[in-house]
Structure P
Amino acid sequence: MHRAFFLSFFIFSLSFYTSPFYAQSAFPLESVEPQTKGFSREKLDSLSLFLNEAGSSALMILVDGKVVYEWGATDEKLLVHSIRKALINSLYGIYVDKGVIDTTATLKDLKIDSLEQGLTEKELSATVADLLKSRSGVYRSAAAVNAAMLRNMPEKGSHEPGTYYYYNNWDFNTLGHILESRTGKSLYDLFYEHIAKPLGMDYANEHIKIYDPEDDMRIPDVDGFYQYESEKSVFPAYHFRLSARDLALYGQLWLNKGKWQGEQLIPESWIEVSTKAYSMINPSYGIGYGMLWNVLVPNEDRKSKSFFHTGVGIHMLGVYPESNLVLVHRVDTEKDYDFQERHFYQMISKVWGSKITSGTSE
């Protein structure tokens with residue numbers, strides 16, 4: 001009897017995505033009843049139970065720009081990990097459109113060799129576009145590189161720039177430097193100016209440098225920080241902490257093809273070109289890589305292109321244009337956590353399985 005009461009109370013508590021409290025918050029997107037957008041409340045309640053048992057932190061589903069499901073601590077700012085790459089994609093789109101950054105410029109043109117010593121002439125011929133596609137041909141260690149990246153790293157000089165995909169933090173970190181050197185501003189200031197402020201994000205533009213993660217210093221409790229590992233590279237990794245709500249806003253901006261409240265924040269042409277699959281990384285599932293986004297290409301199971309980015313295999317920001325849907329999943333990975341990659345795939349399946357009408361998942 002006590003267990004039944006607790007379970008009923010728990011399900012009620014987890015169903016706060018339609019609560020009056022949420023409707024009064026400053027979050028600039030409206031919540032609606034799930035069934036109005038083709039989702040089953042009962043199936044979403046089951047999803048809530050799964051998320052709690054698996055050790056998730058937050059999940060949001062937006063359809064047609066409306067919140068149909070919101071579970072967990074969606075306003076808590078958590079480390080986004082590799083989703084950081086999708087965040088600076090927008091800044092590149094803006095400054096390529098302004099003519100400040102030329103995607104055909106080479107590392108030699110940008111004088112990268114004056115900072116990163118020992119690059120070969122072949123490596124210096126890599127372009128900004130090659131780095132955006134993670135096809136630079138530069139195979140070196142970098143800040144925030146994990147063991148899997150190092151295991152899969154090709155031999156130095158084994159591929160010409162632009163010819164081979166390797167998910168490479170050297171490329172991504174160097175893009176951060178190029179953005180800052182060409183604009184004369186920190187990428188955090190640029191993100192606040194062009195993205196966070198117009199979208200109404202709960203993003204505090206405070207950032208700090210962290211020089212060595214091997215030291216005993218505490219990772220700063222700010223919304224953005226640089227991670228330097230100078231023994232590997234002069235270019236730092238740039239980290240963000242954002243809430244699920246803020247990532248949902250960002251995903252909605254991309255679903256809107258870069259437009260927000262009548263203003264074109266990101267060029268629509270950039271949205272299209274950077275979500276084109278330039279490399280196929282998992283042909284069996286139709287997963288490619290564009291420019292700082294993973295791309296689900298159309299195949300026999302899906303009618304149209306979708307795009308997403310993950311972080312440590314369990315965070316996710318997904319944009320599904322055919323369903324007009326944005327999906328955000330978060331885990332507090334700065335504390336001990338139980339949520340695993342297998343739970344991630346179960347979560348995806350349960351999200352699409354929560355639809356009232358049958359159809360192909362994306």
Structure Q
Amino acid sequence: MGLFDRIGREVLFRFDPETAHGLSLRALACGLPVAPRAPHDPRLAVTVAGLAVPNPLGMAAGYDKDGEVPDALLGLGFGFAEIGSVTPRAQPGNPKPRIFRLARDGAVINRLGFNNQGHDRCMARLAARRGRPGIVGVNIGANKDSADRIADYEAGVRRFASLCSYLAVNISSPNTPGLRSMQARGELADLLSRVVAARASLSDADGKRRPIFLKIAPDLVEAELADIAAEVGAHGIDGVIVSNTTLSRAGLSDTRHAGEAGGLSGRPLFERSTAVLARMRRLLGPQTALIGVGGVSSAETALEKIRAGADLVQLYTGLVYGGPSLPGRILRDMARTLDAERVASVSALRGSRLDHWASQPI
């Protein structure tokens with residue numbers, strides 16, 4: 001970590017986590033911080049689900065919930081940025097405090113609960129950036145008090161498909177009661193059928209077909225993963241994002257906030273989320289796109305996700321502890337690894353340690 005990042009982290013960590021989050025968004029919106037330019041290396045380019053992504057490192061959903069700074073995030077070096085989760089109606093989320101740092105573990109617990117400004121505000125921002133370059137995905141969710149949650153996802157598809165590069169259907173947050181039950185096979189089949197139909201209705205009108213990715217939880221057993229893979233294949237879903245935060249507290253050394261309710265992200269999630277990722281690769285085969293999330297904080301962890309079967313990777317908590325120069329550092333170290341291993345493309349590493357990770361316990 002460079003001096004600028006260390007100073008920035010020290011300043012932000014003087015504030016509670018949610019205030020620090022808001023300050024970082026405002027800084028990016030104003031053109032700060034200025035991070036060293038990330039390298040452009042054609043060996044890092046990946047084409048997945050029809051998207052030509054300049055490098056495999058993305059910003060995960062949850063940071064830019066309302067689409068305020070996607071271009072600033074791309075400017076830090078990310079190959080793609082995912083905004084959201086965004087719900088049809090604005091909602092405040094759960095009571096504060098609701099974000100907790102576990103610094104010794106490089107982790108965060110949050111129970112935000114899909115706090116966001118709603119479809120209309122987010123759509124206005126995305127419409128204003130129409131025509132700009134860069135891969136920007138929209139992560140869609142359902143309102144907590146919705147009478148028909150699947151209808152909320154259909155609305156998200158219809159409203160954002162023409163404004164984004166891809167759509168991520170998030171049914172894996174642990175902070176909206178009952179949301180994860182949508183991962184069960186019967187309800188999942190209904191959800192995927194309806195969101196694919198919503199996309200098809202738009203494709204007939206304007207000829208655009210945005211990839212749909214399904215974001216799942218890490219807290220799933222083998223049979224549940226098999227059911228999800230079967231429904232993803234049956235409905236022609238373009239990819240799976242593995243994974244959201246975990247309810248597990250295994251392996252934590254920083255116990256001061258370990259008892260707080262919510263989802264755990266960061267370094268302790270790496271092994272389980274990577275093992276789940278590898279299982280999904282085996283279940284889905286080589287064609288379906290996979291995005292690996294959970295514990296990515298370095299080139300080593302990012303490349304290990306790819307070796308476990310990911311096409312792309314995302315981080316969020318890693319940026320909290322690593323600072324705005326982290327994407328550039330990861331990309332430079334990725335390029336050095338390709339040099340050392342004499343590999344022509346990062347995609348050539350995909351699945352090279354699939355057997356190892358698929359055999360790890362979950």
Structure R
Amino acid sequence: MSTNIRTGIIGYGLSGRVFHAPFIDVVEGYDLTKISTSRPESIANIEERYPVTAVVPDGKSIIDDPEIDLVIVTSPNTDHFRWSREALLAGKHVVVEKPFTVSVEEADELIEIARRQQKILTVYHNRRFTSDTRTVKKLLDSGLLGEIVDYESHFDRYRTNPRPGGAWREQPLPGSGIFYDLGSHLIDQALWFFGMPEAVTAEINHQRAWAKADDHFDVRLHYPTFTATLKSGMICRIPGPTFMLHGTNGSFVKYGLDVQEATVDGGAIPRGKEWGREPENIWGTINAEYKGVKMQGKVESERGDYRDYFINLRDAILGKTAIAVKPEEARNVMYIIELAFRSSKEKRTIEVK
């Protein structure tokens with residue numbers, strides 16, 4: 001009998017297909033047992049790539065299965081809370097796609113249920129495991145840039161027309177819009193680097209005339225000695241810097257996205273020691289002076305690897321380590337999201353309490 005963690009994935013859109021199934025499939029210690037979807041093209045993809053994985057019509061078929069140990073929720077945001085709650089109450093460990101929920105209240109309830117059930121609950125803040133984020137984290141920890149005086153991060157795209165078929169993220173639903181979608185990434189990164197801010201100032205709106213949900217944001221997280229600026233838009237033919245940091249010793253600027261998503265989406269299997277390594281043409285640039293040594297040029301990016309998320313998850317479920325992305329941290333992301341929407345609506349800076 002297998003001692004692997006038997007895993008069910010609820011949903012097989014981009015998230016399930018690119019960010020979860022391929023990694024559960026290759027990381028030792030898991031069985032990709034079930035995936036729920038009713039879309040014929042998704043069923044065909046699963047049957048071709050994961051022939052021993054059962055395809056079921058809905059999440060209930062996964063949650064009600066006593067053999068399933070871990071449930072990964074990749075449904076639309078409006079269903080994150082429902083599926084996660086049901087899975088925890090059924091005695092399963094749970095991974096929820098970001099954003100955690102659509103409210104702090106829902107996040108708090110899930111955290112309490114997980115505590116009572118003594119189950120792992122975590123959120124897929126995968127961008128802690130990308131090349132660019134790991135590189136910035138290492139730079140900050142090294143002190144090479146000195147005291148940070150300005151931080152800016154962008155997640156820019158160019159898409160002027162609606163998605164075909166009326167994507168739920170573009171509908172006026174709870175948890176829709178790019179601030180929940182992309183803002184949750186940028187907020188989690190900033191909180192991971194710097195902790196909770198003292199206040200939030202935000203402008204969240206839409207720039208495309210047809211848009212029914214927000215498609216642009218400019219959010220400022222105010223820290224005691226600097227401001228972290230988080231920006232995203234859907235009409236950016238030339239994207240802004242993925243990261244831009246200025247410190248008392250120097251500056252670091254990085255463009256380009258982590259390569260893992262595009263590589264998996266193109267059909268690659270996440271294997272090998274070179275997985276997640278960025279090409280030199282998108283390495284970041286530094287200009288700094290540290291302890292009298294002047295340096296200017298490219299900084300080799302750290303290797304990104306989403307497999308590390310699932311290795312940590314496996315070991316946490318087995319009681320060998322602490323979970324890397326704590327649900328309380330994901331709950332703080334939801335808190336900042338709520339404060340930012342309030343700031344944008346009231347057109348004022350909101351204090352973090």
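Every read-out reported here was derived from the displayed coordinates using simple, explicitly stated rules and does not represent laboratory data. Just so it is clear, the structure is predicted and the values come from calculations on it, not from any experiment. Cβ atoms are built from the backbone, for glycine too; each structure is taken alone.
Brief remarks follow.
- Origin of the value 2.4, where distance in nm of label points 7 Å out along Cα→Cβ at positions 296 and 312 was derived from one of P, Q, R: P
- With mean projected area of the Cα convex hull in nm², for residues 136-199 alone derived as 6.4, matching label from P, Q, R: R
- For the structures shown (P, Q, R), distance in nm of label points 7 Å out along Cα→Cβ at positions 112 and 128 is largest in R.
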